[in-house]
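> Read through the structures below before going on.
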Structure I
Amino acid sequence: MAVSADLIIINGRIISMEPAQPQAEALAIAGGRILAVGSNSEISGYRTGETRVIDAGGASVTPGINESHIHLFGASAELDQLSLFEVKGYEAMKAAILGYAESRPSEPLLMANTCDYTILGEGRPIDRHVLDSILADRPLALMSPDHHTVWANTIALTKAGLLEGRKLPPGNEIVIGEDGLAQGELREHYAFDDVIALGANAGRDLLGLSTGDEPANVTAADRAYDRTLLKRGLQHLAANGITSFQNMDGNRYQLELLSEIQAEGDLICRGRVPLHYVSGDIVEQMDKAAAWHAEFQGEWLNSGTVKVFMDGVLDSHTALMYDDYADRPGWKGEARIDQATFDRICIEADKRGLQIAVHAIGDGAVSSVLDGYGAARAASGPRDSRHRIEHIEVVRWGDLTRMADLKVIASMQPTVPPGQCGLPLEPTLSRIGVDNWVRSYAWRAIRDAGIDMIFSTDWPVSPVSPMLSIHSAMTRKPWRDDLPDNRQTLMEALDAYTVRGAYAEFAESWKGQLKSGYVADIVIWNADLEALDPEAIVGVTPRHTICGGRITYEA
């Protein structure tokens with residue numbers, strides 16, 4: 001054969017996700033792309049003395065995982081912060097916080113993450129007084145798993161200038177206690193940004209998520225610190241079999257940092273970073289997004305998406321519902337953006353050929369987003385826009401028909417339904433209400449409606465492990481016997497993480513399948529996925545992650 005391989009994988013249970021050749025046992029790689037897929041004997045012809053050979057030993061080999069909804073910068077910073085995942089009760093929380101505080105004597109803000117809304121038990125809320133009883137003399141903040149609520153102690157509230165409250169945009173709230181002072185619970189970003197800014201990197205990691213603005217007065221040392229954070233996050237992605245990520249927050253600063261990392265040869269995962277629109281002149285902002293799209297459009301780093309938040313989350317009553325919350329009559333939540341403004345954003349983004357991705361959790365928010373996408377189509381005509389809705393935790397049945405008609409992508413997170421991955425059932429189920437359970441996290445109905453569905457973890461909201469997510473997708477149990485079975489098959493879950501993930505970023509012609517000519521983004525797992533009981537999937541990890549033909553992780 002004329003071409004010799006740089007790398008060959010043999011004895012694999014190859015799941016190619018390519019309908020014409022769904023299974024094989026070997027493949028060859030050269031120049032960062034797949035040369036051929038076939039049998040061991042067919043592929044052996046590409047081998048020379050310089051070829052590296054990896055024996056998969058009968059384990060599954062799949063396309064690289066495309067994590068289609070994460071927050072890389074913030075999640076990278078959190079790798080070094082305290083996790084309260086599965087910590088329950090006051091004494092356990094106190095011990096964890098004090099141990100962390102002792103290990104970080106000079107940290108300007110002690111930050112703990114994945115703190116359940118019910119960490120203290122049902123009916124006992126977290127407030128500044130509880131946190132003061134644990135640690136009163138150093139700023140302390142706890143972030144909820146969904147990253148939409150922060151609880152802060154008194155000194156943190158005081159240093160952030162929030163103790164006496166503040167006027168905020170709709171959908172954001174500083175909860176005020178009976179004494180007229182901040183109670184310690186801060187709902188949504190405008191409420192807690194100034195607390196986060198007390199931290200070591202002054203909140204630069206969350207700026208793309210909170211306001212989409214650029215950081216000010218960044219020194220060369222700041223920049224080097226932030227690149228180090230991101231590199232650690234990229235290594236974590238590679239260790240989980242991830243070869244592509246689609247960020248769901250963004251500013252130019254993140255694109256520049258990733259571009260610098262690429263120039264250093266350390267961009268070991270392909271990335272897509274959006275412009276996050278929060279406020280400001282719409283035409284100006286969409287022109288900026290279009291300029292980023294033109295500047296960043298490589299196979300390793302690209303832009304071209306506009307991210308918008310329509311609502312918050314169910315647990316803090318900030319998601320926008322179509323009808324009143326089941327446990328709070330008279331309250332539906334508030335939209336982050338009024339409909340007329342949102343329609344204009346959609347029209348301006350769409351006519352520039354930009355993709356739009358909108359956080360919409362409540363069924364009221366989903367409806368509003370579809371209204372905006374419909375307005376864009378009416379203004380500019382149909383096109384291959386691949387606009388997305390992120391989360392869709394509750395949806396009206398009629399809106400599934402609209403999603404299919406508008407060819408909207410459903411971006412879902414199998415790790416987030418109540419009861420999955422260690423999450424409690426409450427307070428979420430009470431917020432949604434029994435009558436609406438059938439329309440909640442409705443993966444099967446969405447798939448049956450012919451809607452393209454992609455999977456992700458929303459890391460750091462959930463651990464980034466795709467196998468944790470796939471396990472959850474395959475084993476989810478209904479909350480009541482008469483509810484639909486939303487479990488996904490292994491192939492459906494892999495499709496949502498590979499083929500469909502590539503489609504969501506207009507890259508299906510060159511990645512997402514193990515196919516000759518496609519980029520060599522590949523995972524060799526440590527087990528035969530198809531032979532495992534679904535419950536065992538959660539324990540599977542990568543043996544090798546390969547991105548662009550380069551081994552980015554080796555167990």
Structure II
Amino acid sequence: MTSVLLLAQDPPDKETLAPINYGAIMPLLIIIGAACIGVLLEAFLPRHQRWSAQVFLTLLAVVGAGAAMALYLSDAPAEGELTLSDSLAIDRPALFLWGTLLALALGAVLMIADRSVEPGGALVAQAAVRPGTKQDREQRLGAQPHRRDAARFQMQTEVFPLTLFALGGMMTFCAANDLLTMFVALEVLSLPLYLMCGLARRRRLLSQEAAVKYFLLGAFASAFFLYGLALLYGYAGSVRLADIANAAAGSDRSDTLLFAGMALLIVGLLFKGSVGPFHAWTPDVYQGAPTPITAFMAACTKVAAFGAILRVLQVGLESTQWEWRGVLWGVAIVSMVIGAVLGLTQTDIKRMIAYSSIAHAGFMMVGAIVLNEDGLSSTLFYLLTYGFTTLAAFGVVSLVRDADGEATHLSQWAGLAKRSPLVAGVFAFLLLAMAGIPLTSGFIGKFVVFSAALSDGMAPLVVVALIASAVAAFFYLRVIVLMYFSEPAPDGPTVTVPGAFTTAAITLGVVVTLLLGLVPAFALDWADAGTFALR
């Protein structure tokens with residue numbers, strides 16, 4: 001009867017519905033639309049035509065989304081705007097994060113598409129083939145055009161629409177104005193990554209183990225996030241961040257729901273940002289996943305996760321900062337200590353960079369805790385600098401190879417400068433940037449974050465961060481010393497000459513790392529251009 005009465009009512013006046021600003025969300029629509037088209041290409045194109053079509057479509061979508069965002073920026077309101085029934089906030093921080101994600105995704109897609117570093121590509125042709133079987137051994141040989149069944153040796157092209165879906169989820173995640181949209185975006189960005197982590201052409205068991213670990217721990221993190229969302233909804237009666245902020249500022253409801261929901265929600269967000277002590281998945285997944293996928297995860301997921309953390313803390317939970325700020329001080333210290341200390345013990349280059357990312361997540365938390373414009377802009381800039389440096393570093397890691405694939409053990413990098421001075425020099429520069437040495441983007445990033453924290457009265461936290469930076473610098477310098485002051489083993493690995501795609505990705509990361517270290521004003525001004533939309 002109720003449904004009949006509802007149907008009998010007059011339809012709502014169209015003027016009462018907020019119009020959708022398609023110009024504001026056009027970059028997101030392009031990415032999601034291209035991902036859907038990519039799925040159709042997989043269904044209808046012959047296998048030998050898919051790689052070229054998918055690469056063209058993916059690169060066109062990323063560049064097109066960037067162009068659409070540039071057009072919108074010319075007349076975007078400084079205070080931001082809400083659209084899609086107020087579920088998305090298209091404000092200056094969101095646009096900065098979108099631009100960063102698109103630029104990083106461009107480099108990651110180039111690395112994924114490269115088929116010269118690893119014959120046939122870094123990703124397996126048939127993921128369902130069991131490791132250790134005859135078919136699995138054949139797949140490791142790469143593309144073999146002279147064979148009639150060469151199609152099954154080609155690269156798995158489903159990775160391109162999966163990458164676009166993950167990118168679309170990341171863009172939605174950091175622009176979500178309510179927790180329900182944020183949760184849906186979290187799943188959209190996570191599920192493709194779980195799949196792509198298990199698609200390595202070599203070391204299949206390690207890759208599949210990484211995918212399973214990421215999936216299981218990611219499911220736990222999603223459960224924490226969803227349970228926290230439910231508790232906050234029970235407290236505020238809404239999932240919108242602004243409504244939660246208003247309820248937290250003054251309400252007669254029990255604070256138990258608020259604080260429990262807050263804790264669970266933040267745990268879910270910290271997991272995606274690989275912030276210690278919620279970092280257990282990071283070293284194993286970084287090591288086991290195909291290196292181009294690791295680069296995509298390490299750079300883009302960190303940007304999306306901290307974009308969401310900043311929005312939740314500054315829009316939804318700012319009025320309760322006295323309750324959670326001390327806890328996040330402890331989280332930042334734990335993350336920095338875990339990353340710096342355990343990074344010293346690593347003998348695998350990918351695991352070392354993973355612990356480096358945990359330390360950097362602690363540095364980013366220092367800026368995220370500063371609830372003012374300086375804290376916001378400095379953290380956004382840090383995300384930009386870290387993303388490009390990490391992307392290029394993993395590109396270099398993919399070039400050092402032996403008969404079994406990538407040579408990631410540190411002992412295999414001994415004397416690399418004598419085998420390939422250019423590759424050793426590029427990697428040394430990137431490691432110095434991670435350590436925060438002057439004239440690199442890493443130095444400027446740490447400087448602006450620590451300056452914002454000092455201005456907000458967090459000198460003890462900055463002192464801990466400086467000590468952690470000094471400790472972390474040791475394992476960066478250890479690799480440099482190993483490359484330049486050790487003799488290469490006679491049967492040591494070789495450096496593969498990269499193809500055009502990987503060369504372009506590494507060059508992009510190195511050039512941006514250098515430019516942001518020498519002339520950072522443009523990026524700093526853009527990051528400081530506005531604040532979150534608070535409606």
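> Given a computed value of -22500 for helix-only ellipticity at 222 nm (-39500 (n - 2.57) for each DSSP H run of 4 or more, over all residues; to 500), which structure among I, II does it belong to?
Values: I: -9000; II: -22500.
This value belongs to structure II.
> OK, next. Among I, II, considering only distance in nm of label points 7 Å out along Cα→Cβ at positions 303 and 335, which has the greatest calculated value?
Comparing I, II, the top value of distance in nm of label points 7 Å out along Cα→Cβ at positions 303 and 335 belongs to I.
Computed from the coordinates by the stated procedures, all read-outs in this text should not be read as laboratory data. Treat the numbers as computed from the prediction; the structure is a model and nothing was measured. Cβ atoms are built from the backbone, for glycine too; each structure is taken alone.
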